[in-house]
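Pasting the structures here.
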Structure P
Amino acid sequence: MLSPKLFTGSSNPELCHKVAAELQIEVGDVDVKRFSDGEVDVSFNESVREHDVFLMQSTSYPGNDHLMELLLMVDACRRASAARVNAVMPYFGYSRQDRQMRPRVPISAKVVANMLTAVGVDRLMTIDIHAAQIQGFFDAPVDHLQTAQLLIDHLSGLRLTEPVVVSPDAGGVELASTIAMGLAGTMALIDRRRGAPAKAKSMHLVGDVEGADCVLVDDMIDTAGTLTEAADLLITSGARSVRAAVTHPVLSGSAIERLNRSKISELICTDTIHLPIERQIEKITVVSVAPLLAAAIRNVHTGESVSQLSGNQLA
């Protein structure tokens, strides 16, 4: 069996090099450039013929550019006779647009799935996708890795007092329950409701957080509005401290400023998305997903089970 080949686009090369170190292989040689008008130019500088190729690319900001890079990399590998092309997308952009919330709008996650399928992706690997049903948009196998165990391991080392894991909305109850079980703690829920037009939304806490170290959990943090508002509610409800644990640090717009002003003492996130220097503030702690991705890549290449990884059995 030929060794696997691992390549990276421009979204998160640091993570790819960490994964390569775990696998004890070198990151493959590929040039990803731009023409003067912004078009993407991809060129592989080594043979991939009959190799199991893994292309690592998060479709984080600028998401459209990074998605286009990935599509062209896949096509180049197909034309160069790769045995199998695996797209490794630690962060799957457009995953929040997984259904029609109102008439005459696209299901954008399905469009992305169609594009990846059309260019010839044989397998997709992703982490904590926003909507699990997106797996059904693909006819190819999808390895949906989860970071719950990574977050549990980190939080366990903090020796929290009477930990209460809090979901900021109803959609995150399953994740909150999983992490609460891992920490031997309890869980709570924030019920968010929008009022009539022109009326402010309301937030109500379901559960007891008096004197507790609370952990807000979610799959991503974007503008940080939801989590910072939730932290305010928890502190006014008697919480001793509030942390947040998320997988994808999107942190767009004024998220960093909002986070700095918030009552969140620590944001624990992973490196599925590269954080530039200006966003690496003291409140942010990064846990690497490199060992998880490396184990998954190794198992896919050798034909072993992937479902046993990352504590998936807890979810």
Structure Q
Amino acid sequence: MPVDLSDILVVGVSSRALFDLEDENALFDKEGIEGYRKYQLAHENEPLKIGSAFYLVKSLLELNNQANKRIVEIVLMSRNSPETGIRMLNSINLYELDITRVALSGGEPLAPYIDAYDVDLFLSKDEKDVQTVIDSKACAAASIYAPPQSFNPKDNRVKIAFDADAVLFSDESEHRYKTEGIDAFLKHEKDNEDNPLNKGPFAELLIKLSRIQDHLPTTIELSPLRLSIVTARSAPSHMRVIKTLRKWGVYVDEVYFMGGLSKDKVLEAFGAHIFFDDQEAHLDATSKVVPSGRVPYDSDSPMKAIENAKKK
């Protein structure tokens, strides 16, 4: 009988996002699969270091205990083979992570298996896999930055923060800002504040997270799952964001309209387990204080064309 995951948050996390495998990856690049295999076999009983997505995964899994049922599933997705993946599986047990679903692709890309595991959010350090998932629109996906050196969750609540345009919402407004300037952007957002913004790559994830809150044994204001938006928008463009969330039926605990100020201090104060943004300029700073992930533009998006033009 098929498993119904419609009310369960499914997060697919790569081994390099969950654990810090950068030394092992460098060894693979230097010595190839043979050297990597020998090293992993020799160290398979040594726990791997914690990666950027570790605290997010651990805290999400703890929501199952508070809900007294499974509302979160984590799928560990790795290009390791079953043999080289033993150290990773041992580390899951040593850290007492309740992960029961695992994909070991033996070097093959992971993106084709997103639908098979019914994933809502895919976190990886492989930019090609993430781009493929974004282009397919199968689910939300982000490329994970290196873990911040001193991050320590402030409390037991799960705290997830999102940028607005090109993450929760489509990149249409951001494209208008880039091509027509701030005045045209502000006027358009003010004139259209009662018209909801179109959905972006993380919209369905936010909606599902909002549904997950309904299964927790507290009022939504006291939920152990806390959601925040941290955006460069400012007045008068802020009202369209708030009214869009209302029309989606989504409750967000906190919103910070930064008006172009750096986002890192707000996110550090919030204590985000992870922050999602589309722009490297923001993520270079935020990734130093909280775990961060970059949401790429769809390959067919005008914003992707602008991004590619800047790199030339």
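Given -9000 as the derived value for helix-only ellipticity at 222 nm (-39500 (n - 2.57) for each DSSP H run of 4 or more, over all residues; to 500), which of the supplied structures P, Q does it correspond to? Of the options listed, only P reproduces it. A value of 28 for percent of Cα pairs over 33 Å apart, calculated from one of P, Q, originates in structure P. Looking at relative contact order in percent (Cα under 8 Å, 6 or more apart) over structures P, Q, structure Q comes out largest.
When distance in nm of label points 7 Å out along Cα→Cβ at positions 188 and 252 is calculated, the result is 3.0; to which of the structures P, Q does this value belong?
Details: P: 3.0; Q: 1.9.
The correct label is P.
None of the figures in this text is laboratory data; all of them are computed from the coordinates on show. Values in this document were obtained by computation on a predicted structure and should not be read as measured data. Cβ atoms are built from the backbone, for glycine too; each structure is taken alone.
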